[in-house]
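Before anything else, here is the set of structures, which you'll find just below.
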Structure P
Amino acid sequence: MIRRSAAERKPGSGERPPAGVSSHGPSEEMLVFIRPVSEEEATGAVADMYRRDREGWGFLPEFTEVFSHHPDAFAAWRQLIGAVQGPMDSRRFELATLAAARTLRSSYCTTAHGKRLADRWYDPDTVRMLVSDHHSAGLDETDVAIMDFAVKVATDATSVDAGDVDRLRTVGLTEREILDVVLAVAARCFFATVIESMAAGPDPELMDPLAPELREALLVGRRPS
């Protein structure tokens, strides 16, 4: 599968540009390692998930296409992430997810969730700092503790000790909220591992609206080539 610019990814466009043809703007092509089911070939559960995500996102994300050979796994993922995210404070979920995605060097997840933070809560310069050094981003001690904990869980879960958990209690998290952070990070580990191992990259629709400095900061792993 060839990565296309946003202009080339319009609904109903069944053709993909040939390999070696550059896309337009900052989001260039990268070959994903498995050939997905095309929208024209999709039937049943695959057609349903394509339709749902195109309607929800306004385009068909590459991560959805990666799961086209296993729609049941994708449905299970949607159920899992919905259950994890539902009870959490939305901004806290995004901070924990960004910390995990950055640690896992997932450009796709870091871009998607960095953009969400920039769209809803922070200016672009602050999001850049959240990626490069969240200790210098002006966060309060609770948010810093959550991101520190998320980094440690994503790096090596066996390194987490009672002191790490006690720190979260000290800044006000309940037992359920501590587990919520762990679940958010663990879920991101699953998803980022799948899409990064298949070389799915940030969609042009996510990258192209970003300021160049922020776009560059969010590319923490694989880069469009």
Structure Q
Amino acid sequence: MQTDYVQRFLFEELDIRGRLLCLTGAWQRMLDGRDYPEDVASLLGHTTALNTLLGANQKGAGRVTLQVQGSGPVRLLVADCTAELRIRGMAHFRKEGLRKTNERNLLGDGRLSVTLEDLQSGRFYQSLVPLEGETLEQRLRETAVERETLAATIDPDLLSRYQRLFTSKNGTPIVPVEHEVCMGCHMKNTTTTVHKAKLAREIVYCEQCGRILY
């Protein structure tokens, strides 16, 4: 019997869609021998579930790591998940002050990072934001809204080209140019192209690979 899965669902008439997450065997194995207090185990479970849903969106050989560093009783939370739902996680905490009322009080002030790793190329892409809101779920939703709001201010053609480059260039659509050489494809560009990139008055593309240069 399958105990660990993410199942998509869609109610077409209500325009509702989502994912059903079940982590039983994997969660039990992750907790074996750790003896976390109830509050810590609950927070780690919530973090692991959020990260697993993020990992389920990844295609191919990828890994998603969600890490929270805070000033509260729970100093560190780490949850790691691959596209095959191989999960790992841990929490570092102080026993003093654990009996708090919500996630924010347990974590205090700090920062939240989400790291995407392409296991084939070995490249990492990371998003880092301050801890705000009452829950990690709320902060992740706010970050997604902030991204969408920012994207709405960008020229659609430019945004589309950036997204295509991000996919085709393994997450490195923007690279520096050094000594007239693109640091993405390591090919030389003309002096005119390099000069325009350094002026930063317009979007300049590598003459060889098409990446955006700076």
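Only the coordinates and a few stated rules stand behind these numbers; no lab work does. Predicted model, so just to flag it, every value in this text is computed and none were measured. Cβ atoms are built from the backbone, for glycine too; each structure is taken alone.
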Here FRET efficiency 1/(1 + (r/R0)^6) of positions 83 and 99 (r between Cβ atoms, R0 = 30 Å, to 0.05) has been calculated and equals 0.20, so which of P, Q was it run on? Q
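For relative contact order in percent (Cα under 8 Å, 6 or more apart), the calculated result is 30, so let me know which of P, Q that is. Mind dumping the intermediate values first?
Values: P: 30; Q: 12.
Matching structure: P.
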Using the calculated result 62, 44, 33 for Cα extents along the principal axes in Å, pick out the matching structure from P, Q. Q
Upon calculation of helix-only ellipticity at 222 nm (-39500 (n - 2.57) for each DSSP H run of 4 or more, over all residues; to 500) from the atomic coordinates, which of the structures P, Q produces -10000? Q
With distance in nm of label points 7 Å out along Cα→Cβ at positions 75 and 155 as the yardstick, tell me which of P, Q scores highest. Q
